[in-house]
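Structures follow.
Please treat every number below as a calculation from the coordinates, not as lab data. Small disclaimer: the values here were computed from a predicted structure and weren't measured. Cβ atoms are built from the backbone, for glycine too; each structure is taken alone.
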Structure 1
Amino acid sequence: MSEEKKESGIQVITAKTAGFCFGVKKAVDKAFELAEKGVELYTYGPVIHNDEVIHRLEEKGARILNTEEELRAVSSGIVVLRSHGVPKRVIDMLEEKGIEYVDVACPFVKRIHEIVYRESENREIVIVGNPAHPEVEGIMGWCRRPATVISTPEEAEQYTPPEGAEVCVVSQTTFHHKKFQKIVEIFEKKSYYVSIVNTICNATVQHQTEAREIAAGVDAMIVIGDSKSSNSRKLYEICAEECKRTDFIQTLSELKLKQDGSINTVGITAGASTPNYIIEEVQKYVRANF
C-alpha cells in the first residue's frame, strides 16, 4: 500500500492492488486496440463491468450486444467476447457462422471452463458464486450436464447430489474468499466424494486481503467501482465490515464522504475493473479537501 500525508496531517493510504488486474487490462487494451483501427466492432456484453470504460468504447464506434439474439443477427465485423467469459454455445455459433471473434476472457475464467468441461463428463458440478453473474452463466455453459450454483453456507448445507454421484466444486473468480472457505469446510464434511478446486483468482484474494487490512486501520474508507462489478461489491462488503465510514462510488461525483474534523486517515481501494484515472481523481480530491 502507498501512503501520502498533507501538511494538515491527513494520511491517505491507497491499496497497491487497486484498479485493473492483469486479465481486465489485457481485455480492455485489446478492445481499444481494435476500436482505434476503425473496424466494424461489436462486443458481446460489456467487456468489463465499468460504465465509464464502456462509454469510451461506444464513442469509438463499438456496439454493445446484450443478447444472443442480437449476436445471431451479426453477419460481418469483429466480435469481442467479454472478459467474464461466455458459454460454449456462443463460440460454437460464431464459428458456424464464420464470424471473426476475439475472446478476451480472463485466463483464470478460461481455466474454470476447462475444468468443468472435463469434470462434468463424470461428476456433478457445483459452482460457488452469484447465479445471475455473467461469469457464472458462462461457466454453466461449459458444463456437459446441468450444474448447481450456490452462494451461501446454508445452500451448501442443503445440497445433496444424486445417490452415488461424485461432485466437483469450483468458484466464481471474484467470490468472497472467506465465504468460500466456509462453504468448503461444509463440503469437506459431506459423506460423498467431493473434489474442490479453489478457482478464486490470486488478484481477487490480494485485493480483498489488502482492502481488509487498510479498512481496519483508517477513519474512513473509499471503494471505487461499478455497482455491477462483483469484485468491487465484495471489496465494499469487506471494507464496510472493518470501517463504518465506508463509501462505495463509481466516480468522484458520487463521493458523499466529507471531512468533519474526525477523519485523520483515509483509505482508498478500487475494483479490478476501475480505470486508474478515476482512482487518481479521487486521490487528488481527498488530498485537497481533507
Structure 2
Amino acid sequence: MDTVIRSRSRTLVIGPEQPFCVIGERINPTSRKAFQAQLQAGDLSQIEIDVAEQVAGGADALDVNVGDPLADEVGLMRQAVGLVQELTDLPVCIDSSIIEALEAGLSAYEGKALVNSVTGEDERLEAILPIVARHGAAVIGLANAEDIPMEPERRLEVARKIVSAAGDHGIPREDVMIDPLAMPVGAEPRAVTLFLETVRLIRDELGVNMCCGASNTSFGLPGRHALGAAFLSVAQSHGLTSAIMDARNQQTVEAVRATDFLLGHDEWGARWIANYRARLAAEQAG
C-alpha cells in the first residue's frame, strides 16, 4: 500500500513499489551547538542553508525538528514550518516529542504532513493520534512503548497496536508508517539483523510502509557513511520504504538510488541516469 504526503504543490508517494523516500534529517539541533544557540535566540537563518543543501543532495521530504529545552519549541516550530514551505516545495515531516509543537507545526503546514512520531504507550496514542487525524496527516509509529524491545516479535506487537489505535481514530492504515527501530550496531552486534527481521514481520503481517532513523545504526563508529549506505541498501531489499537520513551525503543517497534501480523501482534506470548526467554537467560547469 502507498502512503501519500503533500506540500502546497508536490505530492510524494511512499510505497514498496516506489523509489525509496529520502527524508532529510539535517533540520535538527541534536549535536549541533551552534544551531541550538541560534534557536535559543529565535534565529532560524540556519534553516535556509539546511534546506538548500538537502534539496541539492536529492531529498524527497524534509524532517523539521527545532527541539531545544531552552528554546520556545512551539513558536519556533510554527515559524520553521512556514519558512521551509517558503524555501522549497518538498513535503515536510513535523518532528517533535512535544504535543503542542506538533499541533503548532500541523496548524502552520499547507498540505498533508508526516508526523514524527508516536510510540505505543496508551497515553501517547490518545494524545497524538487525534491531532494527526484532525489535520489529515500521516504518522510514523515507533515500535516501542515503555521500553525498547529487542525481540522482533515484541516490536511487531507494538506496531500492531499502533496501527489498530490509529484505525480507531479514523486514520487509514496507509497513513501509518512504522519505525522498526534502527539501533547502534556498535552497542549491539545483532542490531541490524534484528531490525531486518522486524521489517520482514511488519511487511508480511501489517503491509504498512516503514521508516527509520538511518544514522542511528552507525552511531559511534568510524566510516559512518559507508556503513549507512550498506545498511540502507540491505534494508531496502528487505522492505524498508523510507528513512530519515543525511540527504547531503552523496554516498548514502547514491546507495539508495542505485538500490532503487537494481530492485526495479527505477524503470530502465531513468532516474539514476538523469542524476548522473546532472552531476556530470554540474562538475563540468564548475
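Match the computed value 14.6 of mean projected area of the Cα convex hull in nm² to one of the structures 1, 2, and report its label. Don't skip to the end; give the middle numbers.
Details: 1: 16.2; 2: 14.6.
Going label by label, the one that fits is 2.
Given a value of -12000 for helix-only ellipticity at 222 nm (-39500 (n - 2.57) for each DSSP H run of 4 or more, over all residues; to 500), point me to the structure among 1, 2 it was derived from. Could the numbers behind the result be given before it?
Working: 1: -12000; 2: -15000.
The read-out was computed on structure 1.
Here's another thing I want to ask about it. For which of the structures 1, 2 does the calculation of distance in nm of label points 7 Å out along Cα→Cβ at positions 39 and 167 return 3.6?
Numbers: 1: 4.4; 2: 3.6.
Going label by label, the one that fits is 2.
Between 1, 2, which one scores greatest on distance in nm of label points 7 Å out along Cα→Cβ at positions 127 and 151?
Working: 1: 1.3; 2: 2.8.
Comparing 1, 2 by distance in nm of label points 7 Å out along Cα→Cβ at positions 127 and 151, the maximum is at 2.
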